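Following this line, the structures themselves.
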Structure I
Amino acid sequence: MDALDLAIFALAMPLTIGVVQLLKEAFLPDRWAGLTAIAVGLLVGVMVRTAGIGDGGYGLAAITGAVAGLSAAGVWSGTKAATSK
């Protein structure tokens, strides 16, 4: 079994955080942010692989992107919980 592609993960996670935050500021309700982060991460992972970054195939890139989206949602909610009063 192949491991996640760290090059794709390292790019997909911050991009996912940024894109989801922009969507939330534009129109996205907060309750849909987690699901949106997974979808955006998946798309970003595939786009990064299409750009020639990473070693695996597109399936691995999609899974890595989805995991990056889950991680981005976790980082966001953890930071929000830690900084809220």
Structure II
Amino acid sequence: MGIIIVEICDGSLIQEIEIERILEAEYPEVAVIESTCLSFCGICARRPYAIVNGKRVFAKTAAECLELIRQRIEAELEIYA
């Protein structure tokens, strides 16, 4: 398991892209965990989102959300540099 946890809801619009494959290929330090529900009722049906080390990241599109997730991962990795 990675030092950075990215949690995604299986109903989130972020699932439009292969988020797990993309992130785990780019960042060996990342573990993507898919859950049936992350208890942010309604947001998963309206916007792509994920939780990166406990912090919510969301955007209008899956591509934008992926970029914000990458930025959050980079910020988290700076702690270990």
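Each reported figure results from applying straightforward, stated rules to the coordinates on display, with no laboratory input. No experiment lies behind these values; they were computed from the predicted model shown. Cβ atoms are built from the backbone, for glycine too; each structure is taken alone.
Consider the structures I, II: one of them gives 41 for relative contact order in percent (Cα under 8 Å, 6 or more apart) as calculated from the coordinates. Say which. Among I, II, the structure yielding 41 for relative contact order in percent (Cα under 8 Å, 6 or more apart) is I. One of I, II was used to calculate semi-axes √(5λ) of the Cα gyration tensor in Å, giving 20, 12, 12; which? The read-out comes from structure II. If helix-only ellipticity at 222 nm (-39500 (n - 2.57) for each DSSP H run of 4 or more, over all residues; to 500) computes to -26500, which of I, II did it come from? Considering all the candidates, the number was obtained from I. Here the criterion is mean count of other Cβ atoms within 10 Å over residues 47-54, and among I, II the highest value is seen for II.
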